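What follows is a set of structures to go through.
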Structure P
Amino acid sequence: MEINAIEQIKRFQEFIDSNYYNSLLENARKGTKSLLIDFSELSKYDPDLATELLDSPEETIKAIEKSIEQFDVDGLADFRIRFNNLPLTQHVMIRDIRSKHINRLLFIEGLIRQKSDVRPQVTSARFECPMCGNIMNVLQLEGTFKEPTKCGCGRKGKFIMLDKDLVDAQGIVLEEASENLQGGEQPKRISVLLTDDLVSPLSEKRTSPGSKVQVFGIVKEVPIISKSGAKSTRFDLMIDANYIQPTEDTFYEVNITEDEEKQILEIANDPKGYDKLVNSIAPSIYGYEKVKEALLLQLMGGVRKTRTDSVVSRGDMHILLVGDPGSGKSALLKRITQIAPKGRYVSGKGVSGAGITAAVVRDEFLRGWALEAGAMVLSSDGLVCVDELDKMSSEDRAAMHEALENQTVSISKANIQATLIARTTVLAAANPKFGRFDPYGVIADQIDLPPTLINRFDLIFPIKDLPEETRDERMAKHILTLHQNPDIQEPEISTDILRKFVAYARQRVSPKLTEGALEEIKEFYLKMRRSGSGGESGIHAVPISARQLEALVRLSEASARSRLDDRVTRRDSKKAIELLDYCLMQIGLDKETGKIDIDRLATGIAATQRSHIMVVKDIIGELEVKLGKSIPVEEVFAEARTRNLDEDKVEEALERLKRSGDIFEPKRGFLSRI
């Protein structure tokens, strides 16, 4: 049933008067030039109007905007009407948009891939006829600027343009989210045009690349202009957005209701609340209590600090899990992606350096170069899980260094110099060098990752899968029960509340270190440093470095956040020290000296090896003075024996010196210094 325009205006006026009058006044007072209307309320009030809106949205929206101008309130000129909460029948996948949808009001969901700059666009222009003074208004609805062809007095061409109406416009490219695809389907894209208040600075933040959004708008056809300048018979599709609404929040944007806040505070005040949180991290995975505790603290995160000299200490902590195949690393990563808002999962060979940081691509809108953000930039203020880290190529891994420590991604390519923010927490998983840990070997030597990358992780957990009867029996029972009854292992705190708890802690709690906590961390650090100095044959192991000191602070702050406490107490520091000590004992222990040596990870050469290299260098220097340039290898071994050095240690030291280019072999059995 068609409703004429005057009737429409009258009905809309009544609807707004009874439902949205106060909101309208509030928006006019604030200077907001738009009013958001819930479609379900309109359909309850007047189903005919609602149907009319879906079938011929342009005319209907114009009628509503006219009806608003009838109210006797200042500041209602050029007011825009926005709709959300459309019925599910209006939801269409990007791949399913067809010509029958043209000029209908729909909503689509997807991920913003690209975004052009905001530029003014002409909506209408007024022209004057120089002969008779007639003024003509021409609406500019197509891509090309139109002038009037002739005037009522008979004159053709050459009219004087008096003025033109401009609105801010911006184009974004929306791509289907991968969750909604099946099999080998490629995600399809569509261009969306945003105008007016949809490109205001506040809305701009919501539409940054990587955000998941719902777009409510009208499907329009755009003529394709061929190279010769003629219009093609084929048309392109575009969506003229009426409203845009983000569907995925960062930790800092999650909305929490009063009931949920009550539940969150109950958990925080519960003496067993911390254990409940840890147990809810991944209830379907057996064991790994220490790892789960670390993952909870990683989700909570430390406090980001910017000092007066602009040096920033990151609050995000990074964790690396190195473990035997089949030990449940990927399952842990997948689970954490579900808990963290803006969680992303990428895997080994399927990710490139550009894909994880940022790539420079051709811009379809402005015909230049544009930046396309990669996984770490897209999940800024979120979390990235990188599986199979050891399978990534070394160039691609090197791209992560800056993002892990400085939390920025710098690009200098194709006339683009940019620094993107990547405030991302990284949880990575890798396999040992030979596929499985050698239980008798040194763990640090079996982690096949460059020391520079390993050094940026706050905690590193080796996950060993060693046969042990009682543990194996419990694990088998746990896994088989889960298969028999998948719903039996309900988390103590539901995923939704757990996510809200983490978001609440991040939003509201910024803990400060107390004197007691500071003292505790300082004592541990100094005790560890002291344990490294001295020792036999002057070996100076470095058991712990300033990076671990910062990690301790971050872990302590995260522990305070898990209790929603503004103060970091001794208890939090002890928890942090316990976790770090656990990791260091597993990875950094040097069996020869029985001490922790962080250099195994940080530089790839343990302190004992370094001291052997120094001794061998001294021997070669002394022998060179005695015997001249060419030194027999046997002499080096004989001299080393007098200094209680094993032959294999000397061989290893000589091999390292050859590789670093300090010595060479002029002929078999002889050495020379370079």
Structure Q
Amino acid sequence: MGLNLAQKIIKAHLVGGSMETGAEAALRIDQTLTQDATGTMAYLEFEAMGIDRVRTERSVAYIDHNTLQSGFENADDHRYIQSVAEKHGIWFSRPGNGICHQVHLERFGVPGKTLIGSDSHTPTAGGLGMLAFGAGGLDVAVAMGGGAYYINMPRVIRVELRGALRPFVTAKDVSLEILRILTVKGGVGRIIEWGGEGVRTLSVPERATITNMGAELGATSSIFPSDEITRAFLKAQGRERDYTPLEADPDAGYERVITIDLSALEPLIACPHMPDNVVPVASLRGTKVDQVCIGSCTNSSLYDMLKAAALLKGRTVAPSVSMSVSPGSRQVLTMLSDCGALSDILSAGARLLECACGPCIGMGFSPNSAGVSLRTFNRNFEGRSGTRDAKVYLVSPETAVASALTGEITDPRTLSLAALDVRLPERFRVDDSAVLPPAPPERAADVTVLRGPNIKAIPEGKPVGDELEAELTLKVGDNITTDHIMPAGARILPYRSNVPKLSQYCFEVCDSSFPERARAAGESVVVGGVNYGQGSSREHAALVPLYLGVRAVIAKSFARIHAANLVNAGIMPLTFANPDDYEKLTQGQKLRIRNVHRGMESGCMTLEADGTEIPLVCSFTPRQIAVLKAGGLLNYTREENA
């Protein structure tokens, strides 16, 4: 049997472990990326390893999240990242240059290469044929130092695309359709590989929209083949030399094949408060809309913006709607301006925001109270927008514009608009002046790393002992996201490099008294339901609980990245052998686990709670056991380096 596309790239980068499904595979990483909400921690961790220079082919630090500078904190973080990047061999994308995933697609992504990034939407680069993973900052730091990135060898699902999209049906609707089919946990432990004749009808930006939202499936990664469409995109970016053709073998095997007929799709919409709560746009006709946002790493390409501009040209946004547009990069913004499309957007009454993540992470442009906001983003978790009672829907740019014009949720096909004829240019405007190269090795010693007072030391992990006795300080339900554990937004994000301050907000969405209770307990355990830790890759959702004394999280199931981040922090992720036993635990109970070390090796432990014994299971590799016994990946790496 031949190899699928994911297996081919993994085989070419395998430096340890096995490609057997479920086994731990160690991969050589070619490129890394960070963004500023996670980057400070990743670089503090890199510095703590004592390695002078990155050892990847390319590492890039982006400033795209914390661009709202209402105090000194964000500016200080940016200054720190710029100086540490210059010193250690990392390229630096300045504030305003754009969203990491959009810029990386434009300027740095290479088919067939591996990429990890401290952002869960790093698989966006799969639209170019890269094998890209979202990861915790510590995993990125280790990769920058030349270490391997470890994954459990995933299963591969093939999505076979047939036909072609009809007018006003988009790649975003393809993303929402696969979410409707698989749900937010259907991709856990899997790579989604896209193929079929319909692939040839999709541009690289459309493919990137689809791979971007693979993160919402919980997938390890998502990937498209690298073909003549890929070559044309790279050539237009002046990077044809980076092109490599890649496709699966004709007899490749897959866990499952899902067929989607592109010509049968209709405009879709994800309803509050989960990306897989998907229905046809037409079914919500007439729902009043207060706000519309176009942008984010999902739909901020030049292709998306030109379509929005064409629909807005000569028209006016409804008086009841506040509309924003956030181009994904400086390249996109400049080309919109050059061709006059930006004037069409502004003349229609839309507000132009910075080339950054912005509203997607609650960094400005929050909806009005109880407002209905239609967004071309990838997540609509409760409170993520910055307004706790807002109702956020996920849509395509075409549906967003149609709804902005009418003031209510509107299927764009009902407006009797002419079909859009938007094509990508044969040559993009290339200006890399906002991407600063690092100092050459001979000058690196002269570079001073600049640290502001808000940048605090990373919390130190504590070795996992053979017995755990701790209080159950918090019990939560299913689909707890990293936004629940460690919220985003303009109020909290400036403290991402200050874990002690950040800890005040831990689990604020679920129980604002948790931090105080955890501190009082000293050591504690958190209990959760299904798909615990879904969402972003932010390792703060593990580091802050570590700082507050959390020693283990027991759940019905975990999201991949968060489970890895817990291990990296020295916190044990444990699973109920019988999910119904979740009901036997009550917040405030004293819990005990004996023979922890033997249990980590056997995969079975027994939890004692008020005289009741509850069986637990775990699946740690020998390396992960060593990491936990060392008190986290940072301690383990120091020991290995020594």
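Derivation of every value follows stated rules applied to the coordinates shown; laboratory data play no part. These numbers come from a predicted model, not from an experiment. Cβ atoms are built from the backbone, for glycine too; each structure is taken alone.
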- Entry that produces 27.1, 89 once Rg and Dmax of the Cα atoms in Å, for residues 120-375 alone is calculated, selected from P, Q: P
- If you rank structures P, Q by distance in nm of label points 7 Å out along Cα→Cβ at positions 176 and 336, the highest one is P
- Figure out for me which of the structures P, Q the number 23.5 belongs to, where mean count of other Cβ atoms within 10 Å over residues 552-559 was derived from the coordinates. Q
- Assign the value 15, calculated as relative contact order in percent (Cα under 8 Å, 6 or more apart), to the correct structure from P, Q. Q
- Query: A value of -8000 was derived for helix-only ellipticity at 222 nm (-39500 (n - 2.57) for each DSSP H run of 4 or more, over all residues; to 500); which structure in P, Q was it taken from?
  - Reply: Q
- Item | Entry that produces 0.05 once FRET efficiency 1/(1 + (r/R0)^6) of positions 288 and 432 (r between Cβ atoms, R0 = 25 Å, to 0.05) is calculated, selected from P, Q | Q
- Query: When Rg and Dmax of the Cα atoms in Å is calculated, the result is 23.5, 72; to which of the structures P, Q does this value belong?
  - Reply: Q
